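Dropping the structures in below, format is structure tokens.
Every number here is computed from the coordinates shown, using simple stated rules; none is lab data. If you're wondering where the values come from, they're calculated on a predicted model, not measured in any experiment. Cβ atoms are built from the backbone, for glycine too; each structure is taken alone.
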Structure I
Amino acid sequence: MNNSVGNAGRLLWAGLRALLFLTVVCGVLYPLAVTGIAQLAFPGKANGSEIKDASGRIVGSELIGQTYLTDDKPDLRWFQPRPSNGLGANSANTQYKLILSGATNRAGDNADLIKWVTDAKAAVVKDNSTADYQVKPSDVPVDAVTSSGSGLDPHISPEYAKLQVRRVAEKNHLTVARVDKLVADHTDDRILGFVGEPRVNVLKLNIALKDLVSKA
């Protein structure tokens with residue numbers, strides 16, 4: 001009996017020591033080491049890839065898209081992102097406005113999806129047509145009417161950005177040439193020259209647009 005109690009006690013003490021050791025190593029030392037290395041080697045990415053405006057104020061992350069709305073409608077002074085359910089409101093929790101991430105999960109022949117895309121294309125044509133320029137439905141790129149898999153894509157294609165140039169120029173009383181150059185200056189090429197596609201970060205582009213408008 002005494003031997004059994006003694007053996008159980010030794011096992012419990014060994015288990016407790018292992019728990020304490022692993023807690024310190026895995027729960028304290030390892031996270032501190034990883035955090036320290038990340039802060040030294042990749043401080044920007046480690047802190048959420050924050051983006052600051054001209055005044056130095058943090059306005060978002062280059063990894064997460066944002067909406068540009070006025071009265072729940074697109075504010076046409078700004079470049080608009082691609083459609084995204086992930087950037088919508090959260091109805092499950094009204095205390096905090098959580099960011100929802102996810103795709104529609106609807107098939108290509110789904111009636112709802114077809115209607116969403118058709119309506120989105122009509123809105124893009126209407127919103128981006130100006131007094132001296134009429135957008136054709138065939139000019140509308142795919143990313144202008146479809147969301148990404150995450151629903152939080154911060155980028156649009158250069159084609160969609162250029163489609164918005166005339167409208168943005170008209171709304172902000174700028175020349176088309178100046179806004180077109182702004183898009184060109186903020187177009188990122190393929191990673192390493194062959195990975196992915198050329199892209200434009202909408203938040204960075206709109207920050208540059210705001211700065212251009214203030215100077216103009």
Structure II
Amino acid sequence: MAHIIPEDGTELPLMEEFYTIQGEGYNSGKAAYFIRLGGCDVGCHWCDVKESWDAELHALTAADLIVQSALKYPSKNVVVTGGEPLIYNLDYLTGELHRHGIKTFIETSGAYPLSGHWDWICLSPKKFKAPMPDVTAFAHELKVIVFNKSDFAWAEEHAQRVSPQCKLFLQPEWSKAKEMMPLIVDYVMNNPQWEVSLQTHKFMNIP
């Protein structure tokens with residue numbers, strides 16, 4: 001039987017939740033509780049969590065239960081990721097996290113309308129489904145995955161759409177890191193408004 005997901009976001013298809021160190025982007029190095037929601041139709045061929053794509057594979061879980069799980073850990077940072085988390089209404093989940101004094105971060109492609117109350121929005125746009133303007137406008141961080149040389153020009157297109165205060169990051173796609181890293185280093189040295197993001201959790205062998 002197909003999931004019937006409440007529109008108020010009181011239940012969500014939870015793929016996994018775990019306590020770890022944020023490995024990428026602006027908040028890299030911070031202890032955080034990760035909430036990974038199932039469901040994504042963006043379809044990046046290099047996605048390393050393709051098992052998250054089908055929401056039907058992941059049990060509907062009460063948002064209140066997710067919040068209680070997050071409260072068991074000492075860090076007061078929660079990262080909501082996916083899949084594509086903005087498929088769902090995240091107002092209730094983030095409201096409850098804030099009510100308990102937890103900061104809320106999201107990692108999103110921006111392909112769906114913005115919901116939720118966020119302390120940090122990491123926008124990682126994908127070519128397969130363009131980000132929506134309401135997400136772009138509020139992004140605190142633009143993190144572009146560099147898979148080939150053409151991605152630098154594509155990154156600059158998106159940099160024009162975010163606010164002047166938005167942090168700009170270039171991150172090599174893991175399987176192409178050896179090839180792309182020298183190009184990213186040169187690009188950031190010549191365009192210092194950008195910074196380098198690395199998947200440090202992969203070097204630390206943590207989730």
Of structures I, II, which gives 1.5 when distance in nm of label points 7 Å out along Cα→Cβ at positions 111 and 127 is computed from the coordinates? II
Structures I, II compared on mean projected area of the Cα convex hull in nm²: the greatest is I
Out of I, II, which structure matches -13500 when helix-only ellipticity at 222 nm (-39500 (n - 2.57) for each DSSP H run of 4 or more, over all residues; to 500) is calculated? I
